[in-house]
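Please find the structures below.
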Structure 1
Amino acid sequence: MPDIRVWEGRAYPLGATVDEWGVNFALFSAGATKVELCLFDKSGVKETARYELPVRENNIWHIYLEGVTPGQVYGYRVYGPYEPAKGRRFNPNKLLIDPYAKKLIGRLIWHKAIFGYDTESPDKDLSFSTLDSAPYVPKSVVVDNGDFDWEGDVPPQVDPAKTVFYELHVKGYTKLHPKVQDAKRGTFSGLASRSVCGYLKWLGVTSVELMPVNAFMAERNAGLKDNFWGYETLNFFALEPSYMVSADINNFKKMVKRFHESGLEVILDMVYNHTLEGNHLGPTLCYRGIDNESYYTLDGTNKRYYYDSTGCGASFNLQNPYVLTLVMDSMRYMVEEMHVDGFRLDLATSLARVKQEFSQSSGFLMSLRQDEVLQLVKIAAEPWDVGIGGYQLGAFPPGSMEWNDRYRDVTRRFWRGDERQVGELASRLSGSSDIFGPSRRTIWSTVNYLTVHDGMTLNDLVSYNHKHNYANGEDNRDGTDANWSYNSGVEGFTENKEITENRKLRQRAMMSTLLLSFGTPIIRSGDEFLNTQFGNNNAYCQDNIISYMVWDAIGNEEIANVRFVKNLIRLRRKMGIFNRKGFFTGTAADNKQGIKDLAWFTEKGSEFTSGDWYQISRKSLSYMVAARDKMFMVILNAHANNLKWKLPNIKKSYKWNLLLDSSGRFEADDVAAGAEIWVPAWSVLCFEIKK
């Protein structure tokens, strides 16, 4: 044990801050009566010293320990009243993680000692636990972030209008990757391998969105459900220990640097709306034991319970300025220290609630808009939660993106063959101006998607009519029933060639629709090579073959589909019309021909009339885009039969060049203005029109 001298220290920065002589420790708690800092040996098993924090300054408790160095393992014990009925749950028998810890060591063992109450008492959380939780919980580690050489790392700063997101799971993506070393599979180092980075760059995506990578303590006791997805965050600074080789946080930095060298952005999915501690019967690991009343939003009528707009037990209380500071500091840390390029905000409506109602003037949204660091990175909101008034698509401030579930649903219904979809689909294809236009947002504000982690894969959408979640252990009750999927005649796997061909046509048509839509596309990893979850649309607990990318199963058919998706991404970029920022007006574009910037045509070669939009049985439409010297026409046919189509009679001297036939079945020797063609069933065609 080194010779340690104790000083009062300072209130800021919060957390453990290293300098050349020692470490300053600062912890927020408004309700505590005493705080102790516990030091442990490097293994985190043996406590070596304990210090009472000598100063409480504006609700910040602090101490400076001269002689302490990076690598020191520590935790807190916080004293105060244990009065659950009043929202106070202090219990010094519980060793607590520093909310600002940059690294954690040790497993979370789900023992009864990690709960603040006696789990065997009939009084449940109204009882008090005297068991010491230290042997069973992770500990915080002092980190000096100045030891990594970024070697002039430069963020790609991809224009939002040119962005193609690609969502993946760190472990699931590389766990079975044959070209990743065994020791690195399922880790940041695995993602940083040249084979993985090379593939992502070759595919053409620009921004890799990682499902939660902050510590969520993935390893669970035998018999407990795996927390595979990671949407139960324990700490917003520390990285998930199971994703690192040799517990080295530089693994993450090396991954980011490698991605940046490949021109790829790194986007983090952040879960600030709730934590791993859950509801009133959850464990006491950090926030609950430090200051339950401050960190969580309590029920207005009974403070024993929590207000919950997340469906996960308790809403994190960003209305508290100290909690809001924690969240903002976390985001800035990830940008400035970890060099990430943006965030996806899970259940973002919960972050912007004021007195339980969504507010565009919430402290969180106002802080985002004025922050000079966060203004420069991508922010994509999941614009809903499960609380009253939770659905807020289109309500987030300019500069941010939003996941657009209305795009997802109508595109799925259209390619399922449903009637009455063309009007809604047209709005989504053209950037959802009805949603984002009134607040003067840009066209890239909408994040268009077909599938993401919480739902079926694209392959499953065309292979299953119903979810198959029995492996989750909830008798198939979990997961949505509104999948808008169609199995083409047989549920699940089949060798029927007619059915498999139909599935191929529809999934390629859907992917083509996504990448020929205006807005910002996001692709779920694995969809390009027809990955399946066997019909499971809620694989949150499946740390196994259901969730893993099975690279060795990729055969000739899958390779052909990957190339198809790669070519779609390249086509989107090459066309040069999707990088616009403003919405369409339906008036003459900036071109010499006087043609509208966007026009919709029927199969008769005429522009849509109001009656055409309301034709119940219509399952096809086309759009023509004109931008300066470029014109393109995209035709979508969701009929089960080939459809005779007359091309618009414009500029007969112009040539029509076929850029895309999603079906591979289009036949026409001569395509010209006014000509009649046959559009294959379940297909998307794209033509370039030029002199």
Structure 2
Amino acid sequence: MFKLLLKYCKPYILSILCILALVFGQVQAELALPDYMSKIVTDGIQFGGIVSSAPDMMSEETMSKVLLLSNEADKAILQSSYTLVTKSDESVLKDYPNVNVDSFYVLNKADRTKVEEVIAKPLLLIRTLSSPDAAKQMNLPEGVDIWQALKANPEMLKAMESKIEQGMASYSEENLQSAAKVMIKEEYQALGINTDNIQSNYIFKEGIIMLVIALIGAVFAIAGAFLSSRTAAKVARDTRKDVFTKVESFSSNEFGKFSTSSLITRTTNDIQQIQQVFTMMLRIVLYAPIMGIGALLKVIQYPSMLWILGLVIGIIMIVLITTFAITLPKFKIVQKLVDRLNLVMREFLDGMLVIRAFNTQKHEEKRFDKANSDITKVNLFVNRTMASVMPVMNFIMSSVMILIVWVAAKQIDIGTMDIGSMMAFLQYTMQVLMSFIMVSMIAIMLPRSSVSAVRILEVLNTKPSIHDPKNPKPVPTTNEEICFNHVYFKYPRAEEYVLKDINFTASPGETVAFIGSTGSGKSTLINLLPRFFDVSEGEITYGGVNIKDFKQHDLRDRIGYVPQKGVLFSGDIESNLRYADENASDEMIQTAIDISQSKEFIESKPEGIQTPISQGGTNVSGGQKQRLSIARAITKNPSIYVFDDSFSALDYKTDSNLRAALGHFTQKTKSTVFIVAQRISTILNANKIVVLDQGQVVGIGTHTELLESCEVYKEIAYSQLSKEELEHGRK
């Protein structure tokens, strides 16, 4: 399948790169959302919008306590990073209008990072020592201020710090930062700052950012989906066009390898399968790995919970491998059953009249029911198997969520994780798992589309047995002599020759007829002329040049062909006649109508030449269909006419009038006429009659000559006409 896609994706590399960029942008947007949600939950809700462990402002009292609990190096950093300001300063009043103290310390923003590294522990110590039980634990007399005692007794301060630091030994940096933020919120409240406003402003700001990111991600997703669908549709269009073009180049030999129903299925259903999978590949196969890798990099930030992800991926792998093993063989069967269903349906529609005539509707219903039941059973099995995967996956995903919450709750309880981080980990884990599942589901779908791709490539890689020469010669513009020189022919993979040592010449303006028993090779012989088949031995020449040296298009452009079964196309009478030559003049079309004896029934139609023709010409009679097919060939005004038993549906009068008019016309144009006929009356006046028997020429001559010299012709003649009629035909 990838070979097929690579071939047809080359013209759309730019579109695919754009899709990749859009998918990357979408993934980045989706990966950013859990982080912002974590910030809103942790910093916005849990810590009241306090995002830094370095307070923007502190009272003089708090600053003195922080300095008391800091070493000399940290003191230097803090003293250089904070500036004492007063409310009398207008700029200060503007930034901090609600402060309820006259003077306080303000952080220099550029020094925030340095302060965060040194202030968290002193703030936690201040909060601990400010508790009511702290003085009792230090055995201080009632009414003694703990901070005055610590200032007065450095030894007590050192002992207290040592004891508290032992208790904080298990604290992580995250614990210290969290405790500092709680202390900062309390400090702000003590200074008269409205912490509710800080919280709501922070949540609103982060929420707006999340909304913008989500909107950007949605735009990227919509644009990517649109471009993916458009690109996949164009790839399918190009593939369908190439398949159709390839089928157009097939000879009868290639049509023997592929049934009509199979070619229709390959051109429609199989290419549709490729289009659907390619659309998903452009979205999911590009999206899932980027999302999975990005989310995995985020999950790695939580090493204590990675084992959950590994466990779940292992379970999902077991489920998907089992599903894959069950459904893969069935996918290969489905397409063959679709071919079978199309074949039965096509035979039913084509043979409707015969089916009704023999009252075999019940038999055909059983055939259709069997084909329909077979494909239904396989599809039901596959669909039920695939449908059962989703409930199992939903159960696994729900179990994972419960497990993550349970494990994270314990870590939150001991202070090693906060609620926002748990929620972010939960979302990132879901993104990793969903990416993994999406890729796995694509892997399950690939076998079916691979079957379709193989079937399409079978058509595209089939080399026509009849092809144009590398250096074609021009077809003569004038009517030339046609010679069959020792022509032998046998069908591909057949052992016996159908035609043996055929020799005759047809001059410009001559009418050459072929007659013989059923299966004698008449139709096969004239099908060699337009190169529907190529001769096995010998050659056919036109103007002294082997017809294999001409381009097929150029050769067939000089031939007007009317098959045994008249073929009309949906449209109207005029469009069917102009099918031979869309630039034909109205005069030429009228001449063709007159010669083919179609004038009377066309004029009897209310819409005349604009009368609609249904598909296959089902709304006209067999004789009318044959006459219109003959008129179409005459409209082309070719050098060579080939009539393959094309007068069989005509009554004797119409047949006689048509042949007479056609004879006069071809004499003027000097066209060569080849006629295959079953009726002697059709070929009585032919310039040359070739009698075939079991693929060999047993007689060549005029009607009169053959009655004298050819026993086969004589038997056919006397079986159809009386002696008097035959004697009349001699004259």
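Any read-out appearing in this document is the output of simple, stated calculations on the displayed coordinates, not a laboratory observation. Every value quoted in this text rests on a predicted model; they were computed, and no experiment measured them. Cβ atoms are built from the backbone, for glycine too; each structure is taken alone.
Miscellaneous remarks
- FRET efficiency 1/(1 + (r/R0)^6) of positions 70 and 126 (r between Cβ atoms, R0 = 41 Å, to 0.05) from the coordinates reads 1.00; which among 1, 2: 2
- Answer label among 1, 2 for the case where distance in nm of label points 7 Å out along Cα→Cβ at positions 446 and 646, calculated from the coordinates, equals 5.3: 2
- For 0.60 (FRET efficiency 1/(1 + (r/R0)^6) of positions 230 and 566 (r between Cβ atoms, R0 = 30 Å, to 0.05), calculated) the corresponding structure among 1, 2: 1
- Source structure (of 1, 2) for distance in nm of label points 7 Å out along Cα→Cβ at positions 118 and 494, computed value 10.2: 2
- Label whose coordinates, when Cα extents along the principal axes in Å is calculated, return 87, 53, 50 (choices 1, 2): 1
- For helix-only ellipticity at 222 nm (-39500 (n - 2.57) for each DSSP H run of 4 or more, over all residues; to 500) computed as -20000, the structure of 1, 2 it came from: 2
- Parent structure of the calculated result 13, given that relative contact order in percent (Cα under 8 Å, 6 or more apart) is the read-out and 1, 2 the choices: 2
- Once distance in nm of label points 7 Å out along Cα→Cβ at positions 406 and 518 is computed for every structure in 1, 2, the highest value turns out to be that of 2.
- When mean count of other Cβ atoms within 10 Å over residues 398-405 is worked out for each of 1, 2, structure 1 gives the greatest result.
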